[in-house]
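No value in this document is a laboratory result; all are computed from the given coordinates. Since the model is a prediction, treat every value here as computed from it, not as a measurement. Cβ atoms are built from the backbone, for glycine too; each structure is taken alone.
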Structure 1
Amino acid sequence: MKPVVTVAEMQAIDAEAHAEVEEAVLVERAGTALATWALRLLGGSYGRRVVVIAGKGNNGADGRVAGARVHRRGAAVQVIEAGALSRIGLPGRVDLVIDAAYGTGFRGTYHAPAVPPGVPVLAADIPSGVNGDTGEACGEPLRADLTVTFAALKPGLLQGDGPRLVGRVEVVDIGLDVSRARMSVVEDADVTRMLPPRERAAHKWQSAIAVVAGSPGMTGAAELCARSAYRGGAGMVRLGVPGADLAELGATEAVGVVLPAEQWAPAALELAERCRALVVGPGLGRGEDIASQVRRLVAEAPVPVVVDADGLFALGTGEDVAGVVRDRSARGIHDVVLTPHDGEFARLTGSKPGKDRISDATRLACSSGAVVLLKGPTTVVAQPGGRVLLAVAGSARLATAGTGDVLSGVIGAFLARGLAPLEAAALAAHVHARAAELGGAEGLVAGDVADLVACWLSGTRRG
């Protein structure tokens, strides 16, 4: 996993390092790393023309060091002060712009000078004018082709406007200790390393999952969730649809179990008895009885629970959610995962996520006592203690009906396979997004993603 630190955390890390290493040394390291990547972008140095936009702080100092090093290699380098020009050069007269005007701590509005079309831009730490925590573009930043960020990723590179402005991101080590970072980005290797494989003597009940979802005439979400749980590695899926005739279920490997139309929580608890995880909510519908049954099921289920879609609606808002989680804790059971999109988050908290989605998800996790997975292109997974994992592979391919049902099934499968809730949710979000990349850019549907989850996992294991 790649560590992520906030602006305040980075400032504290910097201050701690200065007790042992002079600031000039750190600037030299950062500038040297920046110069190395500048030369790679240039494809050489002699005869190349480079413009460095440099501010007055450390970010500008990094840019000046980089410019000096590139100049020593034979490039013509011009350093301009931030705000001094409204336009840089002419087409064919500039080969690279190094954006070192302002760093992650910048507050205010920045209007970058115009850069000739086709000229690559290399940003130092973060594109100038992008908020280091929220990713909000304050003014008119340059769009970088490459951002070289120091020591660790910053939240502003991963959320808000950041992802569309940073280009490719490379993290370089300049000797700062970021080992205590509370946030990390999930990578492919983490899935291979952390997801327990099936043992040779494994049997189906060792990774069994219960799914309580769907309603009469509306079984599609339930079927998708169950199918995805199997694709995520569940050995057995027990599927209960309150009030539905089992004949309504399509052809599926899930074991259908009859649940009554009302007062179905006791039967659902029995359904989950031999299972290792429970998913509740997709397609359940809404009503007073559904709400009471979901709350009882979540409060009393003896296994980790994933609550999605209509299940989130049933839990209620604010203190209602926290009360259900406290009821579980009073019974000595924990491990609830909430999976809201923005609208569901607004119902749970009273307002939609703001500019800092990471902080918003963390606040909900702390107030509810549950792990919170806030869906988005960057999916934020936060636990009550403040630890946060980020899945950044999301794309518009997943913006189609039913993909949330697929995700909840994969989370349930990963819980059943033995992962802790935070890791199960974050790794599932990563796998979900990476699986979608295997499908077509157009016309991908949720059922495709469910099947591609198994393909991606199999390919990762072989790799």
Structure 2
Amino acid sequence: MYDTIIIGAGLSGLAAGIRLAHYGQKVCILERHYTIGGLNSFYRMHGRDFDVGLHAVTNFTPKGTRRGPLATVLKRLQIEWDEFQLAPQVGSSVAFPGVKLRFTNDFKLLESEVARAFPTQIDGFRQLVAQLADYDQIDQAGYEGSAREVVSRFISDPLLVEMLFCPLMWYGNAREHDMDYGQFCIMFRSVFMEGFSRPFDGIRLILKILVKKFKASGGELRLRSGVQRIETDASRVQRIVLDNGDVVEGKNVLSSAGSFETLRMVNPPVSQTTVGEPGRLSFIETLSVLDRQPRDLGHDETIVFFNDHDKFEWCRPEDDLCDLRTGVICSPNNYAYRNNDGTPRDLEEGVMRITLLANHPRWVALSDEEYKDEKERWYQATLESATRFTPDFRPHVVATDMFTPRTIERFTWHTNGTVYGAPKKRLDGRTPYENLYLCGTDQGYVGIIGSMISGISLATHLLRP
């Protein structure tokens, strides 16, 4: 009998496991996959290491900062700032037709860019920032309000509204067309007011640190141990049955599998109303390895959020496999990496990652042969779309890979290949069962740091007498 069983060895599950095990709980993490990380993992192909999902670690704050999500993670998990080896971004932008807003981890640059490009809106922008900076409490009613309605009270230029929403929706919004106000506040602060960073060795460094901490605290990690069903009585989880038939029992169960996916595993089955609706948003992402650094081709931006028309459409594309109108271009090379002696350090090869919205049902309906052909077609179309906003790097590509909604569903078991989970968040992590809780994306926390905060917050709740 375990004190807590955690479903999923992603960032939130590992963080929760460390916190619980540190306080003497007997904890077991169950992971269906053969490796750790969930939506933020890594793999090796043809002698190269690739990250899955990591464009940036948001919520970056410099060493010594005592407040904010990153400081909370380090303190609660007893990790030193230097262990994550975070390098800040060089600089990013939001690019719309005829207008570009640049930003770095210094918020003053974005403020000056808004004043330059939208001089009549700067006072309203500052008033908006002052309001959302005070958003400290996540309560369901305040969280779920329309972010577009709130922002429109301060900013009257529709183009600036769209440009502000673009990166925030791309980096953490499960709701189509609009955004929960609470999520908007969280993402605005994490992207614009704190900023982007990345470890030189990518997500594998963070994951390895977390696993080492978890095991050193006495936690048990079981890979290839997928959950077949969660057996309950009227009010509590009684046991968990694994895919291989093994039975695992615990006083509490903490799931990072997603609210829809978790409640769908409950036996006896619960109503569709209780389960809720799954998310609809999924993506393709292309990875292009270059024979030189992107800056040598004239591209020195860390991330470019692009949209090729004035209106930003955040929804699943229905008319085709993907939407070429908007996307994210990320170069992991364009962070300010340093050696121990402070000298600049470069990744060995150049990399360009491009992400587009995609239609999960259309991708999974393809035959194997069609799927292969469409991957090649959309790889080329994605690069053609992206190079409207970057120098043309295509002649310098030496290796490629690509994942689709089909890939995401295969390796994460997320319904519809979703990345940001269900649109309805459960902020307190509670379910209809008194000892079954949710952590991660469907608690309303996204990103590398947000996921760990989620795990820590639920673990803290479970530790209360």
Which of the displayed structures (1, 2) returns the greatest value of mean count of other Cβ atoms within 10 Å over residues 81-88 on calculation?
2
Supply the structure label, taken from 1, 2, corresponding to relative contact order in percent (Cα under 8 Å, 6 or more apart) with the calculated value 12.
1
Value -11500, calculated as helix-only ellipticity at 222 nm (-39500 (n - 2.57) for each DSSP H run of 4 or more, over all residues; to 500), assigned to which of 1, 2:
1
Thinking of 1, 2, which structure, once volume of the Cα convex hull per residue in Å³, for residues 193-400 alone is computed, gives back 133?
1
For which of the structures 1, 2 does the calculation of Kirkwood radius over Cα pairs in Å return 23.7?
1
Given 2.5 as the derived value for distance in nm of label points 7 Å out along Cα→Cβ at positions 113 and 185, which of the supplied structures 1, 2 does it correspond to?
2
Given that semi-axes √(5λ) of the Cα gyration tensor in Å, for residues 337-384 alone, derived from a single structure, equals 37, 11, 10, which label among 1, 2 identifies that structure?
2
Candidates 1, 2; distance in nm of label points 7 Å out along Cα→Cβ at positions 257 and 433 computed = 0.9; producing structure is 2
Work out the source of 5.3 here, i.e. which of 1, 2 gives that when distance in nm of label points 7 Å out along Cα→Cβ at positions 217 and 369 is computed.
2
Quick one: mean count of other Cβ atoms within 10 Å over residues 209-216 came out at 28.9 when computed from one of 1, 2, so which one is it?
1
Quick check on the output: 15.8 is mean count of other Cβ atoms within 10 Å over residues 9-16, derived from one of 1, 2. Which one produced it?
1
